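These are the structures in question, set out in turn.
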Structure 1
Amino acid sequence: MKDVNGTDVKLSDYKGKVILLDFWATWCGPCKFEIPGFVQLQEKYGKHGLQVIGISVDDTVKQLQPYDIAWIEEPTSPDDLVGHAAIRKGLNGVPVATGEHTANRVMFKQLLQLEAIDVMQIDAARVAGVNENLANLLLAAKFGVRVCPHAGGVGLCEAVQHLSMIDFIAVSGTWDNRFVEFVDHLHEHFVDPVRIEHGRYVAPLAPGAGTEMTTDALERYRFQAN
């Protein structure tokens, strides 16, 4: 790829360094908000071997095709269904994923009818419970779109694992090219924390959604009104 000066840049140019790749775009408000923080990281840790590289995807997503990227995620406002469809059409084969901010099955239905997504990222807490996500799983199967659930927030990994397993056992029957996000964060606050072995979620043995918090965590972090 080329930098802002038109000079060819390769990751091999930074051999021996810790690379932090930041994919951003001018239309992505949170991306631009994060940039000053990346600058500070570079200034603080650059001398220790860190190299932050920002890659604008305004016009360069097609250039990433040779690298077989898994998908680009939420490339525009999550409410802009037609915008997602236009972007997917323009990307010419680069998969588009979205869904963690999709509020209901009707929006997912419209995304699928518009052929706007290749990957449905359901969220355990965004829609109205398990029944709503069951409808989303069935819609994805109807339209031949793979489901890769969003997770990572407090208790989301514990909750979303069930949805992914339901998809495999009762709906899609496959885990080919399907993934479930995972962040190793705050699981110690749950009675039945998620377990990962060899890069895979292990089916929980306890009943329920897996989101019951420990008594200690509830007491320690309960809001105390004055």
Structure 2
Amino acid sequence: MVSHRRRFCVFCGSSSNVGSVYLEAAEQLGKALVENDIDLVYGGADAGTMGCLANAVIHYGGSVTGVIPKSINERVGHSNLSEMIVVDSMHERKATMYDLADGFVTLPGGLGTMEELFEILTWQQLGYHAKPCGLINTRGYFDHLLSFIDHAVSEGFLQPAHRQLILVDPEPQPLLDSILTYKPELVDKWGGGNEAESNAPKAPSCQEDREPQ
């Protein structure tokens, strides 16, 4: 149980070319986060679904922390957040968002969103953390990706237990309900039962001594 106000990191896109259904999904998630007393941590941009999500949380009275590399902040950084943390690199950005978050939600997005999702799932698979990870499957956006992951299970590259690490729902509130009631059961990638929880190394971090706020 966390001693600070709960915070979820949301991975999503900055493209402005997406359909309105995806922008609306981001707005709905922002509203749901505030209604569940959850603060937002995200990539700090004011564009695409990232901007819609942050603006929705702000509109409904929530707290938003952005984490963004300096070079990107100069181009698309949000100017009205509760807190903006400007870092030097993408690696530092991801490590900082990980440090700040108690759980992770992924909205539809592109390459950067997929990379963030798979890195956090890989860390979880290896026992670096036990934070819940969920997908909002708007309009079936992730259907093909989930089918591919199921294929990886059937071909022996992924354990079924690790497939179950991915919580999925098309709507924000049911997904948040699943995340908030999530009970981790870490399974060793190499077949050692659930010893990973006690023997796992600490997750990569750039804020080792950070105190909860």
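Quick note: the coordinates plus some simple rules give every number you see, no bench work behind them. This one's a predicted model, so the numbers in the text were calculated from it and none came from an experiment.
Which of 1, 2 yields -12500 for helix-only ellipticity at 222 nm (-39500 (n - 2.57) for each DSSP H run of 4 or more, over all residues; to 500), as computed? This figure was derived from 2.
Can you say which of 1, 2 returns 21 when relative contact order in percent (Cα under 8 Å, 6 or more apart) is computed? The value was obtained from structure 2. Among candidates 1, 2, the computation of percent of Cα pairs over 21 Å apart, for residues 87-182 alone that gave 24 used structure 1. Comparing Rg/Rh (Cα atoms, Kirkwood Rh) across structures 1, 2, which is largest? Sorting by Rg/Rh (Cα atoms, Kirkwood Rh) in descending order puts 1 first.
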